[in-house]
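Undergrad: In structure tokens below, several structures.
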Structure P
Amino acid sequence: MNLYISSDMEGVAGVCAWQQVDARTPNPEYEIYRRYYTQEVAGAIEGARARGATTVLVNDSHGPMRNLLLDELPADVRVIFGNRKPFSMVQGADGDFDGAFFIGYHGAAGDADAVLCHTYTPSIIYDVRVNGVRCGEATLNAGLLGFYGVPLLMATGDRTTVEGITRQMPWVRGVVVKESIGNFAADSMMPVAAQRAIRREAQAAIAGASTAQPFCFDPPITLDVQFVTAAQAHLVATIPSFERTGPRSVRFTHDSYPVVFKAFVATWRLGAQA
């Protein structure tokens, strides 16, 4: 069993404020919560290995994407570290994997009760839809895994996030580590309890992997992105094959989901320059 893990930080137990997950301005809270983040990932690996997972690749997918404390992870895993990856949160995901975990994930931009909800970049992306389906990061990322035939097996985060994922993908084992109270407060499990729950569900997820399905979008695949500002849409619409569909929105269509995904990555990277 070859396992792929995409790990984010907003969905970690106890997290409810940007200061806790902001590596750009070092502060004591960030140093504490990056340790809890690393321990949740380590718990997922330990549980998966207890049921036969062998090769494990972890893609640090939060912010600058260099948050994990590497000396607290097993020595024989591999980690993708650093930013500006062509496939961002699912860099390195391909058909060599038998399943995937999403650890510490958060809700989509606009979710009413999901801690620190956003879709990739909150100052740029207001809404994303693929083939008419409203997408958060989990849906977008699962679509790329699904293109390669890799099913999502487990997801962790707040209740809104986890239940949203399991409604779309009922075979996914969900671990709710906190209840959101709006977007900036949470009723959370203690980190140690969350890590134990993740370890336990990781075992169940690997054990039930044969019943999981890849999540796929059928071609032709239409990507609709609504931005925070009209200036962002104006700039992104200069990319060939993008169509301006409204003051703050663009559309891109292609038969290959990896191409669509990279086009989406281009929207928020270029939008940041507007």
Structure Q
Amino acid sequence: MATSPVSAVADPALIDRPRPGPHRLIPVTVAARTLLAPRLVRLRLTAPEFAEYTLSGPDEYFGLLMPAPGQDFTPFPLAAGANIRAAVSALPADRRPELRWYTVRNLDRDAAAIDVDIVTHGDDGPGSHWALRARPGDRAGVYTCSGIWSRPVRDQLLVADATAVPALRSILEFTAAHHPGAMTDLHAVVLAASPEQLEPGLDEWADRIGSLAVHYAPDDAQADLARSLLGDHRRSGHPAAQAGCTWTCGEAGLAKAARSLAVGDWAVPVDRAGWATYWIIGRARP
């Protein structure tokens, strides 16, 4: 039977933030490419290692190493504990892949495959450029990492931009399957440039969780919009503003703004304020 983040997580309790296991570099092959929305591509990546793969959390992220235009991906040795960014930078230019960060949308052990959803924006950025052109048989690499989400001790605020919505959806699916009583403790705020970046059906969760708000704004305006929206929540006494823990992921400015407000103004403990930068406007994520 096919598996997914719902059934492939090592510890379904997830009371504490997952502890990452040893990282490794896995050569993968593109098996399929599906257009989920005008600006959202799903790639299925296969490798024998995925037949026995286990996720640390439903929001598990990984480094995707994509060959530059005109190149093929060539696996390279990676010492235990090595810095993946430094290792990539040290490769000769003629076989140096691009490295970008995504999350596992589905894990199918029967097919030895993972699915990754990539927001596209034309040729602006190597991830988008490669995803728009990837075809079955193309090769790439996956550098394994971990998840950061843990289930709420009481109300939890989830803030995501379009690149983090695949992880957000996996969190909702995981919670519905393993901890249905906690569904009403989840409050989600989604910011995207347009509906074209989102897999259809997100609004179906609105009646299943504590609250769901989806707002649209240009990428460079989303951090300020998040501050405004969360400030409104606080002033109105919205349950999301009483959150005992937060998960804020996506573009650096947005993720940092939401986390800083939660920790600085709402007194959310630092160790209960999980966050991750998936990308940075105007430059590569370090």
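Since every read-out is calculated from the coordinates, none of them should be taken as a lab result. In this text, all values refer to a predicted model and were calculated from it rather than measured experimentally. Cβ atoms are built from the backbone, for glycine too; each structure is taken alone.
Undergrad: Out of P, Q, which has the highest value for distance in nm of label points 7 Å out along Cα→Cβ at positions 152 and 184?
TA: Largest calculated value belongs to P.
Undergrad: Given that helix-only ellipticity at 222 nm (-39500 (n - 2.57) for each DSSP H run of 4 or more, over all residues; to 500), derived from a single structure, equals -6000, which label among P, Q identifies that structure?
TA: Computed on structure Q.
Undergrad: Going by percent of Cα pairs over 33 Å apart, which of structures P, Q comes out largest?
TA: Answer by largest value of percent of Cα pairs over 33 Å apart: Q.
Undergrad: Which structure, out of P, Q, was distance in nm of label points 7 Å out along Cα→Cβ at positions 32 and 200 calculated from, if the result is 2.5? Display every interim value, and only then the final one.
TA: Details: P: 2.5; Q: 1.7.
Here the read-out was taken from P.
Undergrad: If distance in nm of label points 7 Å out along Cα→Cβ at positions 48 and 232 comes out at 3.1 when worked out from the coordinates, which of P, Q was used? Present the calculation step by step, with values, prior to reporting the outcome.
TA: On the way: P: 3.1; Q: 5.4.
Answer for the origin of the read-out: P.
Undergrad: If you don't mind, there's one more thing I want to ask. A value of 3.0 was derived for distance in nm of label points 7 Å out along Cα→Cβ at positions 16 and 56; which structure in P, Q was it taken from?
TA: Computed on structure P.
Undergrad: Let me ask another. Supply the structure label, taken from P, Q, corresponding to distance in nm of label points 7 Å out along Cα→Cβ at positions 192 and 208 with the calculated value 2.8.
TA: Working through the options, I get structure P.
Undergrad: Okay, moving on. Tell me which structure, out of P, Q, gives 20, 18, 12 once semi-axes √(5λ) of the Cα gyration tensor in Å, for residues 64-143 alone is calculated.
TA: Q
Undergrad: Right, here's the next one. When mean count of other Cβ atoms within 10 Å over residues 160-167 is computed for each of P, Q, which one produces 27.4?
TA: Going label by label, the one that fits is Q.
Undergrad: Now a separate question. P, Q: which one has log10 I(q)/I(0) by the Debye sum over Cα atoms at q = 0.18 Å⁻¹, for residues 96-223 alone, as calculated, at -1.12?
TA: Q
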